[in-house]
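Just so you know, all these numbers are worked out from the coordinates, no wet-lab data involved. These numbers come from a predicted model, not from an experiment. Cβ atoms are built from the backbone, for glycine too; each structure is taken alone.
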Structure 1
């Protein structure tokens, strides 16, 4: 309420209308908060599942890389790694949840064949081939983890903003409107009593 409410019926009707709208807005925001919280809980569980699935694969990939470094030497491994192209097959879409965009990465099939000939390139070996295949198998999981972690962050920020709005309505705006309505109602009732008293006094004098 930007201006001071006067003790009039028109002002009371205006405040009551604002109060009704605020209560409806509060209910909708509370519903939004519950939906976002449920979505956040699901996404957090997905993060745990993806991270758990990545641990063993990461361990195998690092083990394979260590074996390749031992068998071929770090410089040779880095030379071969330099010819591997960057992954560019990611397709990111946006899904709306309660008016907020959540990223979704299309499932990415792992590339199981190295970009060089298996064991055919000078200085390479099956040990490096194995390390390469294991590392490439991590790409879809990394994409999935990036998706769910970004979703968790965005959902958490949106929930935080929604909770602030709910609290502002619940603890500030609605109580203030209710107090103004009570104050105006009391003032109008007092004015009515004074008017009735004046009418009675005037009637008594006329008699």
Structure 2
């Protein structure tokens, strides 16, 4: 039997890693971070336990990579779904879709996203893995198509705003409705409520700027 060539080996590695990352988001979403072991993840992925440690230095790094892959995948699907935006105004539609995807993940996968955000705020901090870099590339391209003259700076600002919105949605004891946060982000970027995937016909309760004017604070 002839040995496998390099491209076949690389594809097998890619598939093994993908299974481990998918198993991670499934199990942490179901059980939580502490109740999920690396052995559990390997079992769910149908992989040898040693493969987890071979590909990833630890559980926290594995989780961050897995969540960045999930966000990247969901964002790519959201940006590319039909009808694809074209021509003038397409950048505004793409930015609206990006905001909706991230807020949607916070709404639909609260345990997973809360665990992810908590991990970023630990001493290990933000891990710039290949999956995170692919996600960054999509967001950077989105702000560039939106019309940014400084895509790198504006990408970082968008990332910070989206992370803040996710924390606000998931804040224990004092969560904010995703619809209200969507209204604020859309107001910040001058986006029409009807862009993306609007959760209702009208923004909920106006914007903070409107509230301040009514109360005489702005």
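Overview of results
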read-out	value
Origin of the value 6.9, where distance in nm of label points 7 Å out along Cα→Cβ at positions 92 and 196 was derived from one of 1, 2	1
Source structure (of 1, 2) for helix-only ellipticity at 222 nm (-39500 (n - 2.57) for each DSSP H run of 4 or more, over all residues; to 500), computed value -22500	2
Test item: FRET efficiency 1/(1 + (r/R0)^6) of positions 100 and 180 (r between Cβ atoms, R0 = 35 Å, to 0.05) calculated as 0.55, pick one of 1, 2	1
For relative contact order in percent (Cα under 8 Å, 6 or more apart) computed as 37, the structure of 1, 2 it came from	1
With distance in nm of label points 7 Å out along Cα→Cβ at positions 52 and 76 derived as 2.5, matching label from 1, 2	2
Structure with the greatest value (metric Rg/Rh (Cα atoms, Kirkwood Rh), set 1, 2)	1
Origin of the derived value 3.2 (distance in nm of label points 7 Å out along Cα→Cβ at positions 28 and 84; candidates 1, 2)	2
